[in-house]
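Nothing in this text is a laboratory measurement; each read-out follows from the coordinates by a stated rule. Predicted, not measured: the structure shown is a model, and the values here were computed from it. Cβ atoms are built from the backbone, for glycine too; each structure is taken alone.
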Structure P
Amino acid sequence: MTHAAPTKDLHELARRISEGCTECRSCQFRCAFLNGYGTPRTLADRFLTTGKGRVVAFECSLCGLCAAVCPMGLPLKSFFLAMRRAAMDAGRVSLIPYRPRLNYERVGASRIMELFQIPPGADTVFFPGCTFPGNHPDTARALLTHLRGHVPGLGLVLSCCFKTSHDLGRHEFFERRFGRLVDRLKAMGVKTVLTACPNCFGVFAEYGDGLAVRTVYDVLAENPPSCDAALRGTAIVHTPCPFRAHGQIQERIRLMVADTGLEPQKTRQDGALSPCCGEGGAAGMLRPELAAAWGEKTAKKAAGSIVVTSCAGCVNFLSQRVRTVHLLDLIFHPARAMAGSLLRPKGLATYLHRLRFKWRAVFNLR
């Protein structure tokens, strides 16, 4: 998993954006970050003429909405990530504000949390990610039981995809640690990774080095759990940023929301145009008001409807502003999810529930 030097990438991307950006302001209109710092062309020209401006990219959520609406098809998200990498390489960035996120990442890949439970001959593993098992423990157990009933010889891998380090521009650390994870999986005969976390899906899809990646929603669509509860009401479907360019996944999720009995509402900010929840890129660690602005966009869009999303991180962040539920909670525990009675651990309790999930898997307990 080797890539070109970030500084070289940045110069090439900056030149492409300087030449290609028409300053139509389609992206700037939708983004508080760009609204404050100028068009992509302005930022690219500033870097090319002065060599400055890289650090401001840490206030961008890396959500990719700018690239989704760009009529010129410019790689804007890649440009901002390259700015972060170059700033990190130049020693211009302090990691102190990001310590909580980096510690969370470190624990997720620690021996106490990791588990590689892969039966002999198995080529498919479930990779639930760091957040989902700790924040949605009842649903995580139900999902694992269901997957094992429909994917013969399914393995379970508990670890971290190192998305935090990736987004912070720690590219050498990310490539070393995630590359080590991929090599280990391939050495154990794994060919396919099933993810419950959109961020893990995005990382494996881009850097999996030959590993196939699918979402658990693929299996659930083929083998839906039996459920007697029929929900009522309207819902806004919030698309997590890593699914922004995956129309088929978006449609599958929308159909699953409808299957619960809720009625998904169409808006002009659906699918590829969904705003970031506010958590993306750890931008809120520096500019919490920008992160809050993203969440307020979704709350305003909901207009009284419940928000359904397929990302545990989005649930955590959006729940501060609007009633938000995880789609998997609705699928496996519809009545409790709607009533708000499902266990939703917070803080240090999430680590305990991740450990419980691990040991239940080790001893095959439900």
Structure Q
Amino acid sequence: MPVSLSINSITSFSSYLEKMKRIILHVDLDCFFAAIEVRDNPLYKGLPLVVGADPKRGKGRGVVSTCSYEAREYGIHSGMPISKAYRLCPDAVFVLPNFDKYLEASEQFFRIIQKYSSVCQEAGIDEGYLDLTDVCADYDESRNIAERIRQEVYDTLDITCSVGCAPTKPFAKIASEHNKPNGITIIEPENVKSFVEDMDITKIPGVGRNTKKYYNEKGIYTIGDLLNTPLPKMLELFGKYGRMIWEIVHGMNNNPVGDFYVRKSIGKSRTFNQDTADIKDVLKTLETLSARIHEYLREHKIFYKTVGITIRFEGFETFTRSKSVPYPIQNEQQAMEIAFGLLREFLNERRKARLTGIRFSNLQKNETTRQTTLLNYIEV
């Protein structure tokens, strides 16, 4: 019978973290898309601002990409249907996203933070991790770096960021979220437990609103409740996922700060202005989305082995399909050959399509990756 790891086997929560001797920084741009729009349009300052699809007076399709803190006071949040956002605050400023502008600012942001550590990881377009273990002697020095980063981001981009520092990546992210916007939060190893134990479980990276209800049904509401739940019980209640969460809250998530390729996938989707029964509309949209993603993949020298598509029909029934190839590739034409092959299943579908998307996964960052023709592996 396998031996279950318990908190007692590592003497104590704080002493375990102290032995790790890691100093991890998480830097997160505040309301990134909205902040860029306010920066470029000062009249938007202080107003509820929503970046996303055209709301069309409450009849629009698509979702909210992000919104300002003023808009969040009305209950608006990322991923919300744009029509609902309009109903919650019809007087908000609604702006279509300008991704070229956001990517330019993102590149400037990463050039700034990469100066402070050679060990850097992009966690998204607006956030990144730095490993300062070999840079700082202690957490006081990490605070100095956090303050310098925050000031340099503001001086260069004219937007704010929030910074968190802790012994692990999940705790560093929790710290950066704690004092938004424009805040710095340092959680030293001996203070981690007292800092997080009263927090709602949704503060744990990866635990969202939908997941929360399953924990609540088992009597788990706070991070402290998780800390007090033995590992065997977590395995019994939640299986392998329970172990992962248990290890995160006990500081045993030792995933190193790495490069961007640790991300599992990258994709985009688009909701049609009107439902369409024309497969050419779906293909054209997939081509547009694929082209935009490939710009990013080429710039960052990222390759993929799996291409996936999403199609959502009227009535919101959604299907996903994917296909993998033996070798990592990075080619728009080949990707579209795969996408079309996956789409063939739905050619005789009588319902109209509401949304489509394309996603690339099994990512790999490798400048010498072999480019192999897909024609050897697929039939289209």
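Please state which of the structures P, Q yields 0.25 when FRET efficiency 1/(1 + (r/R0)^6) of positions 152 and 248 (r between Cβ atoms, R0 = 25 Å, to 0.05) is computed from it. Comparing all candidates, it corresponds to Q. When mean count of other Cβ atoms within 10 Å over residues 64-71 is calculated for each of the structures P, Q, which structure yields the highest value? Checked P, Q; max of mean count of other Cβ atoms within 10 Å over residues 64-71 sits with Q. Out of P, Q, which one gives -14500 for helix-only ellipticity at 222 nm (-39500 (n - 2.57) for each DSSP H run of 4 or more, over all residues; to 500) as computed from the coordinates? Clearly, the read-out refers to P. Tell me which structure, out of P, Q, gives -0.91, -1.06 once log10 I(q)/I(0) by the Debye sum over Cα atoms at q = 0.12, 0.13 Å⁻¹ is calculated. Derived from P, not from the others. When mean count of other Cβ atoms within 10 Å over residues 168-175 is computed across structures P, Q, the figure 20.0 traces back to P. Determine which structure produced the value 15 for relative contact order in percent (Cα under 8 Å, 6 or more apart), calculated from the coordinates; the candidates are P, Q. Matching structure: Q.
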